[in-house]
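The next part holds the structures, each set out as structure tokens.
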Structure P
């Protein structure tokens, strides 16, 4: 069983190489503007869970995930040629919701700050 450091290095390499393959080699228009945000590889190196997002956001979620599922054989073969492993992990694609959640949290915090300034008249008054 590989060490945690080796698993992390493999995940980082998959993330970097997959981003390059998507940018240079993927011809499916559904995969344009896709960003690989994180890769998690299990300890047995059987599965790589790949988190992605797109510039347009949640509106393209289903389209992007279907495109990745359709291209998963090509992507796995391309990565296996670049990354020397005895057996290359199966690829699982997930939508990364952290960017949208972060944007919603920022908007809520801004609304709370704005509301606080309206009701108090600002800091130090009251």
Structure Q
């Protein structure tokens, strides 16, 4: 998504990442993924709740897609560290206009995320 930040800016949107981990953990994550925009901490999950972002059931937690991501990381020699947050909390994506989430993408599992083109198209339709 960050690679499309310029295009989103031209449409009048800013990219903001939100996580429920403590700020120091999010700062480490932002550095790890090269996130250059704001990264906000929502430890009490108020925004997650308002966007209707739920938690994955145990059966959906380790889907084949999620296992493939971890397997690829291990194959690359990456260390898989013990999580500091709730692994069952699902993320999501939203296009917000004037403080109102106009389009919200709510995944059914951790590996169920929209394509970046889909998010950009939603923003374009609202610009």
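Throughout, read-outs are computed from the coordinates displayed, never taken from laboratory work. Every value quoted in this text rests on a predicted model; they were computed, and no experiment measured them. Cβ atoms are built from the backbone, for glycine too; each structure is taken alone.
Here is how the numbers come out for the structure above:
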quantity	calculated
Value -10500, calculated as helix-only ellipticity at 222 nm (-39500 (n - 2.57) for each DSSP H run of 4 or more, over all residues; to 500), assigned to which of P, Q	Q
Winner on distance in nm of label points 7 Å out along Cα→Cβ at positions 49 and 105 once structures P, Q are ranked, highest first	Q
When distance in nm of label points 7 Å out along Cα→Cβ at positions 57 and 89 is computed for each of P, Q, the largest belongs to	P
At a computed 41, 28, 28 (Cα extents along the principal axes in Å), which of P, Q	Q
Per mean count of other Cβ atoms within 10 Å over residues 9-16, the highest-valued of structures P, Q	P
Structures P, Q, by distance in nm of label points 7 Å out along Cα→Cβ at positions 81 and 113: label with the highest value	P
Structure from which 2.9 was derived, distance in nm of label points 7 Å out along Cα→Cβ at positions 33 and 73, options P, Q	P
